[in-house]
Structure P
Amino acid sequence: MTQTALRQDLNTRVEEVLRERFALHCTTAEAYGPEFAALWRAGADHALGGKLVRPRLLLDVHHALDPDAGDGPITAAVDIATQIELLHYAFLLHDDVIDGDLTRRQRPNLIGALAAGTPGISAQDSLHWARSSAILMGDLILSAAVMGFARADVPHETRLRLLELVEQTILETVAGEHTDVALSHGIIPSDVETVLSMSVYKTATYSFSLPLRAAALLAGSSRSAEETLQTVGRHLGLAYQLQDDLLCVFGDHRSHGKDAYSDLREGKETAIIAFARSTSAWTRIDPRFGAPDLNLADAEGIRDLLRECGAERFVVGLIGDQLDAVYALLAEAELAGEITSDAARSILVSASRLEGRQA
């Protein structure tokens, strides 16, 4: 089987496991009333069909680290990859509530879909119902993911280390989200260093460090290899988040699928904004930054000011710095024999996808 065919087969297996998990939960939910069962069906509809970035990263690197793995280890890797995708969806649900977003992947998210599908009640009550449902669904899926790690068919010591890893991952991700909200409301002063640290915890830890370290753990790699891949994941994830911030302000919303200028409307403290605060342009940006009624013309005006003051160029440079660190770490790890050349190549492919991505 070629590498491409193997990747497609493993992706299909992850999707199949996800469908099976949701089908089981939907069936179980029937006993608790039609509304609860409908919530699970809606959750399944919105959870499935994603790009599977995190499962793909884990499975690609696991195969590169342990190319001769038998069906048992591969099945275990698919299972853990699936739990990471569930964890991702749980975080997305809570994130959409916190940010007040109603769309994702170029269509209504779970909140938007539920809010539009409750006739006969006020718009305010409908939105409260939808947001409450998203919080509860996020809690349920987060619980399901953790239980999936606990039930993984792996050696006892591996399971314990995976559980320690996922516990630390959830802690750091929540800490990052908490800091993000604090920054947005001015509870914590905004500066570039704080914003970058927040982004590492909020995004890089679970999106990149977790799948990379889990891949190494499942493949039986050394502790030093795990630690190196965790650091690689932090740099790679920070580059990903910085690119995401750029897309939201300077990209085409028809391609990336988020609300146009939602970060500017929500007053999100990104590295773009942290840099702009240190420039003379900030006095012209500040009056409309974070305005809930921010219109298209004002948003485009802020975008142009951010570009003129050098914020876009600054963040593009930060992304380059992160990717350079990834390349250097992988080269050193490969030279030291910590990881295989195939594993380094696999991660480099993921890094290359960040350069110039539009979604």
Structure Q
Amino acid sequence: MSRHVPVRALAALGGCALLATSLTACGGSADPDAKVVTVYSADGLKGENGDGWYDTVFKDFEKKTGIEVKYVEGGSGEMVQRAVREKSNTQADVLVTLPPFIQQADEKGLLAAYEPEGSAQVDGANKAPDGKWTAVVNNYFGFIYNKKELAGAKAPKTWDELTGGAYRNKLQYSTPGVAGDGTAVLIKAMHDFGGKEPAMTYLGKLQANNVGPSASTGKLAPKVDKGELLVANGDVQMNYAQSKDMPNLGIWFPAKRGKKPTTFALPYAAGLVNKAPHEANAKKFLDYLLSRQAQRQVSEIGGGFAARKDVKATDANAIALDKLMDGVEVFEPDWADISENLTAYVDDWKSATGS
């Protein structure tokens, strides 16, 4: 398999408690000398039971540096929107999102240039030329299904199957423009169906089976595992990690009828927030995310793909992930076009689906 890899709580912010799903801004100015770093991140890298990549990385980083990690998570779009609202009183030090939201964050002036230690080992397509962001975990877009209810020949393979009556009120995908994986549904559909118009026609038809909007992709997996849903969207890293505790999750890649299954790289990309209240701590944190130790743990603990090309994972997870990707065609989206036209694409999707 040829791998093209261009790249998710309760947190206290300045003495203000935040739920991950609560995006109420905290007022006040942060102490620049405090031994803390505040991370706003897309969901997927923190474990349900404290056993995710973030859980390990945060603990190890705090032990090594004495710097406490304050963490807030949500959909990629949510995190960018929050940071935009806080531009006059910056709260976050580090922003981690999926494309195209990391590019949008840069366009909105949210990121400052910083090239973390180890970033020279990240492929050029996986980082901004001006140092505004770099992939820290490589990943691929995908779908999940309940492999208990859809065993054997019943396992879905094509887009067309999802419009059938068997999936009525048993299918859900996260909201494009809000969640990174939700936006990825649009990107893959436009690629697989050969353009925006046929993709929107299909998604309009699919809407008859769609349960409804979801701001977070990560919340869909438990529903699939329990059988409340038969199919949902996701991504390989998050869903592979979740499958350790959710045995009914199966990962798959929808294909257009008669074609190979397809996917594209959807990395977690991190950047230093412009005017970060704890800039020095943020730089140390970004350095640690790309350290050899943290990168070796990406597959072993997180179920993802290392961003550094000089870190070659050979653990059982890495072998299983390579097997999962075998035979899947990987395409590279035009991220510049998607970032520039995302609002229009999302509006078209709303019109097509009546959302």
Structure R
Amino acid sequence: MRLCSLQSVKTHIVLGEPLAFSVRDAQHQLLLARGQIIYDNEQLDELFQRGALVEISELASAVQQPQRRAAPRTLSTDQLPGEWQSRSDEVRRAFATSPDRLANAVDAATDQLLRLIDHAPGVALAQVVRQGEGHYGVNHSIHAATACHAAARFMGWTAEEQRRAFQAALTMNLSMVDLQARLAGQVSPPTTLQREAIHQHPALSAELLEQAGIDDPLWLEAVAQHHELPDGTGYPGGVTAVGELATLLRFADIYTARLSARASRPAMSAQQAGRELHLLADASPLAAALIKAFGIFPPGSLVRLASGEIGLVVGNGGKAYHPLVAALTDTRGEPRLTPLRRDTSRGGLAVVGLLSPQSLPMRLSDERIAELISA
């Protein structure tokens, strides 16, 4: 392979944006894959000092086809699942970066995730509902952030407030991301040390963010208080004057955790999770906004219709119980070559049951799901 120095092509690097080519070390070993991000000049200088290299053929392709570096708005629908996975990888790297780079890394990851949400909001909700594979702690952070953003937008919060809600939820469990992954696969109750880490994680996460240079008091307060309760029985401080954003974070944390399977219990449906949150939240308008933002049957849910057809929910209808559905089978349960769009408010097409992914008589790829929701 023909290589050139990274420094010689620095004009093709945009900090905080996905790389259009991979980066290798002096021994030609991969350092950064195409699509990964260089967050700041310090990281870039380190790569220069290491003698980082770029494959000339990849560079030429990137220069000739600059649209490949475009924001997610230009992505085709079949690229969206891969893009979400890339962003999950990016968040995991951001959480593992040094304190002096954390703020920039979180900002860059936020920019990319919010572009994806704006590009295909239905697909974003489906990512939360369908709970794909990967690092549980990282995925839960993204899902909770997506849920907070959806609720904030539903309530008409400003763009700045929506971004703050997203970033606070994304980082609220910063100090225990890996512990969350272990607990998700753990059948036994948490150990004493694990319980201590759980109890302290709101305060420690806020402290890590503050050390990273994040000085937004509302962001930091929300992270520190997201397990506090108005009656003083929450943790870690037993605070009673709990902020609005902290309460939204707690609700999103609970709701999205219920949608995920654990070693000790199966995943709940969005309908079950919403019902449980409604009872827990005592008619809070914040919880109501979160539930309504997803709907009773969010995009990505599998349902059975009164007609006997099995379908994928692709959008909200006129009423909560009447979503738009792509019928994947006929009335006998046989797969359709071309799904049919169904308005479930029409007679004989009402939703009569929620189904598990295993109920489908065919394989439905993530790319196909994104295509149907975005159609």
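No lab work stands behind these numbers, since they all come straight from the coordinates. Not measured: the values here are computed from a predicted model. Cβ atoms are built from the backbone, for glycine too; each structure is taken alone.
Which structure, out of P, Q, R, was helix-only ellipticity at 222 nm (-39500 (n - 2.57) for each DSSP H run of 4 or more, over all residues; to 500) derived from, given a value of -15500? So the calculation was done on R. Which structure, out of P, Q, R, was Rg and Dmax of the Cα atoms in Å, for residues 33-184 alone calculated from, if the result is 17.6, 59? Label of the source structure: P. A value of 3.2 for distance in nm of label points 7 Å out along Cα→Cβ at positions 153 and 177, calculated from one of P, Q, R, originates in structure P.
Structures P, Q, R were shown, and distance in nm of label points 7 Å out along Cα→Cβ at positions 89 and 241 at 4.7 was computed from R. Here distance in nm of label points 7 Å out along Cα→Cβ at positions 81 and 129 has been calculated and equals 3.9, so which of P, Q, R was it run on? So the calculation was done on P.
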